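Trainee: Please go over the structures that come below.
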Structure P
Amino acid sequence: MADPTGRDGRESMAALAQLKANLGQVIRGKGGAIDLLLTALLADGHVLIEDVPGTGKTTLAKALAVSLKARFSRIQFTPDLLPTDITGGMVYSAATGSFTFRPGPVQANIVLADEINRASPRTQSALLEAMSERQVTTEGESRPLPRPFWVVATQNPIEHNGTYPLPEAQLDRFCMKLALGYPAREDELQLLRDQETVHPLDSLTPVLETAALARMQEAVRRVEVEASVLDYIVRLVERTRLEPRLRLGASPRGALDLRRCAQAAAFLAGHDEVRPDDVQRLAVPVLAHRLLVDMKARHGGLSGETVVAEVLRAEPVPA
């Protein structure tokens, strides 16, 4: 990784500190969630934010887009949204008498998929290729997406009316799942003061360019991961696959995402190698949403978060 004490390292840390400060101005008292969001950004992994309406999911995503000098688009998912409304499609031009491709909103650096679980599974699946391969295929032709390409999706809990659960294949393509929760009392009071006259979003300015972000993401890939830590990641993932209360354990993609996020966490902390506590801290947000709990166990109160927490307690930690 870049030397944190060198010029490039200092500039990277300063830019990330400004980015975190920007997000902290808009979302009060959620430093932990902001750290996880930045970790996923550096790991080049898509994020799913799930919480009840009004907790700031969309605002956080918009604040991140404003803070980055990047192309941003927002897709409001609704029951009548079609796949071509996301990917784009061929449009007939009367002037030329031919069909031309009209790009969809997915052709951006940061895509906010707002309330993604309000659209049908068929429309949700339109993002699968984009999220996994950074391209879209229409009319038999594949078109690359801009780099970097990052999806931040928000969803309300599926218990709310008018929502559809995301397919397992799509959940697996989200590197991390976050929840914001309600703010503490003092933070909510400060939130009311902040928005007396204007919204804090209106005062934000870009602090990081896409080229600088790409360099940081490349530096994250160079953070060293010891063989014992790699083995620890594999053991954690394997243990979820052997859990009898799960219908589906964590995938190899989950192991890859956990390693990359641990590298990003080490980078944010200024370390040149991943430590076991980096893996432990990120295991729940990276793995839990990929687990499919057996229906009987789910009715008994078991969740993916609980299973990952049990796995962390049971699996020996590398020295």
Structure Q
Amino acid sequence: MGVHMRKAAMIGCGFVGSASVYSLMQAAVFSEIVLIDANKDKAEGEALDISHGLPFAKPMDIYAGDYPDLADAGVIIISAGAAQKPGETRLDLVKKNTAIFKSIIPEIVRYNKDAIMIVVANPVDILTQVALKLSGYPKNRVFGSGTTLDSARFKYLLGQHLDVDSRSIHAFIIGEHGDSEIAAWSSANVSGVPIHKFCEMRGYTDHDAETARIAEEVKNSAYEIIQKKGATYYGIGMSVRRICEAVVRDEKSILPVSSYIEGKYGLDGVCLSMPAIVGSDGVDSLIPYELSDEELKELHKSAETLKEVMESLDI
């Protein structure tokens, strides 16, 4: 039995899982979505609540199910795991969520070996590597949401700063989705115009102070949201939708997802985010993205941070 690319499964129906399904429903990316959660009632409640919006969207089947329902799903999204608490880093979550993945991944593989697996739970880079190891899936078919949301936050803040449509800004946050992430300023541009030139056009000349402030704001935005409202889920919900669109429609879109990197940028054997071509086979390939010497050095530091955590895990 083959898989259907128009069928998705969401494993984990907390804030992030349900916000993602809500966003996917509104965009009509799939025609069938099954929700799976350790708490079946929660999955059923979310499925019902989201389904009640279908008369205002497009017909689709959204229901709570169990692992056997994964058999023909083309896309499996994993958002299950403990949530980040105020004052906790994404890496602090690693032990708790690795244990959860050890029970989830074998169940997925039991029923489906041909899907695209998208990891959204945190710390996303580590858990993407854990999912890859435990599943035995091909490397292109397991990837994480990575810095897709960070890059969107980056574009949003730059759009505000420069008073320009954020969709006209091409800029990436790369590396770990977390404290060692890097704002790749050297390639950032507004419709082909280098970012510093655009800044000057807007009357900003203190580039160092501005770039440091914006990069810091991007890095801390999750902490700020968690402190103010307890969790972040709308932004990531939209990111999941964007990634799924690229996969289902085989868009070959360039997105900074977290994938297994070997032999590129001088990195080997680590999952982190670099701009990649994403389509129906998952991660098609990384693009030859230009980095400054300083950015490359930071990227290697980010990779080391992640490697140390991976080595501390019993996998």
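Trainee: Name the one structure among P, Q that Cα extents along the principal axes in Å of 57, 46, 37 was derived from. Before the final figure, lay out the partial values.
Mentor: Numbers: P: 70, 50, 42; Q: 57, 46, 37.
So the calculation was done on Q.
Trainee: A follow-up question, please. Consider the structures P, Q: one of them gives 7.5 for mean projected area of the Cα convex hull in nm², for residues 10-137 alone as calculated from the coordinates. Say which.
Mentor: Working: P: 10.0; Q: 7.5.
Comparing all candidates, it corresponds to Q.
Trainee: 16.2 is what came out when mean count of other Cβ atoms within 10 Å over residues 74-81 was calculated for one structure; which of P, Q is it? Intermediate values should be presented prior to the final figure.
Mentor: On the way: P: 16.2; Q: 26.4.
That value comes from structure P.
Trainee: Taking FRET efficiency 1/(1 + (r/R0)^6) of positions 82 and 242 (r between Cβ atoms, R0 = 25 Å, to 0.05) for each of P, Q, which is largest? Please list the in-between numbers first.
Mentor: Working: P: 0.05; Q: 0.50.
With respect to FRET efficiency 1/(1 + (r/R0)^6) of positions 82 and 242 (r between Cβ atoms, R0 = 25 Å, to 0.05), the highest-scoring structure among P, Q is Q.
Bear in mind these aren't lab numbers, they're just calculated from the coordinates by the rules spelled out. No experiment lies behind these values; they were computed from the predicted model shown. Cβ atoms are built from the backbone, for glycine too; each structure is taken alone.
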